[in-house]
Structure I
Amino acid sequence: MKRNIFFALSFFSILFFAGCSHKVTRIDPAEQVDISGRWNNTDSRLVAEDITKAVLGANWLTDHMAAKNGQRPVVIVGFVTNKSHEHIEAETFVKDVENSFVTTQKVRLVQGGKKREELRAEKADQQTNSTVSSMKKFGLEQGADFILQGSINSIVDSHKRKKVVYYQVNLELTNIETNEVTWIGEKKIAKYVKN
């Protein structure tokens, strides 16, 4: 009897684990794959590429450099708020934009938010724990000229097993000293999903 129970449990265990198995195939991160119709890495990349090209090609950049004897503007990337119907990790999109800023060398990028707080905490720690010759001083940070902020919004139109998901990313570049909005950009993505 115990032997039969053992075989039955073994058999059901094999069936259970066979049913739980899945196959994973590595793909190129640049390959466009839409499985669910939700926001994905392709959307993030496309938006970042288009927005970066637009902001770096706009008049505000040449106007600033003309007014400042050719000096590149210092930009900080602020919050990009997710107001969409789904969870979107805006940081992946923000990092793509920051990477483009650094790579093109058209603007200078400074840290903001929690990373800036962490840098300041490190400087404070150095005041106590580092040698005088190696400690970094307070008050020498590069101040930003502009801040880039925005939001991700969505609209879902659905009926039975069909839906259209519409995303709109809006970004604004603001002159920190004057509060003047110097550039506004948007990128729209629409997806038709049929289940």
Structure II
Amino acid sequence: MHTTTIKVDPTQAAMILRKYKEHRAWATPVDMEIARLASMIAKGKVIIRALESIRTAGMDEMGRPKLAIARADAKRCYLDIRSDGSGIMHVDKREWLPANMAASRRFDFEAGTFGPGMRMRRCEAIVPHIPPDIRPKRGLANYHILFEAEWTRTYPVDPMLLRRVGNGGDTWIVVEAWELTEIERAVLSGTMGGQQ
């Protein structure tokens, strides 16, 4: 899966971190977020821009995005596309989304993202299963999964487990990337009817 990665040399990231640590007495929340990102990159962590990756990945032959993102505790990912090409990717089965829906459960995309001139519609994709060896022991709702959306009743193959850095921005640390085996896909496909 191709993603938009924040590319900074770890040595340069360590220098940025040092600079921000020297002046932390006057640090603003933005300064602290920059220092946190620099620290992660200096330690060799991969940081991506997940929402930008969805925008740049393009569309399939049916006009649906090739990539999707959903909270890690969700079973399904829904995409409501509007006629102006804007849309909302979310994890709520209801037709009308509550105004106070948590930001971790929905992502808004501006007009033209999904191709203008399309008719309004709803798409649905299955959120990949996280194998137990990489599944977070607690706080699963604090993680998200970026995956190649099938928009059918087929399980995706190579997802990424992400954790958002900061509050509401488009910077995500890649916690793990994996591929579902044929065994996992076969078992999960057989249990799809019972999932909500």
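Structure notes:
- Of the structures I, II, the one that 8, 32, 33, 19, 7, 1 was derived from, the read-out being P(r) over Cα pairs in 10 Å bins from 0, in percent: II
- Source structure (of I, II) for distance in nm of label points 7 Å out along Cα→Cβ at positions 24 and 160, computed value 3.9: I
- Label whose coordinates, when FRET efficiency 1/(1 + (r/R0)^6) of positions 72 and 152 (r between Cβ atoms, R0 = 30 Å, to 0.05) is calculated, return 0.60 (choices I, II): I
- When helix-only ellipticity at 222 nm (-39500 (n - 2.57) for each DSSP H run of 4 or more, over all residues; to 500) is computed across structures I, II, the figure -13000 traces back to I.
- Source structure of the calculated read-out (distance in nm of label points 7 Å out along Cα→Cβ at positions 32 and 184, 3.5) within I, II: II.
Every number here is computed from the coordinates shown, using simple stated rules; none is lab data. Only a predicted model underlies this, so the values are computations on that prediction, with no experimental measurement involved. Cβ atoms are built from the backbone, for glycine too; each structure is taken alone.
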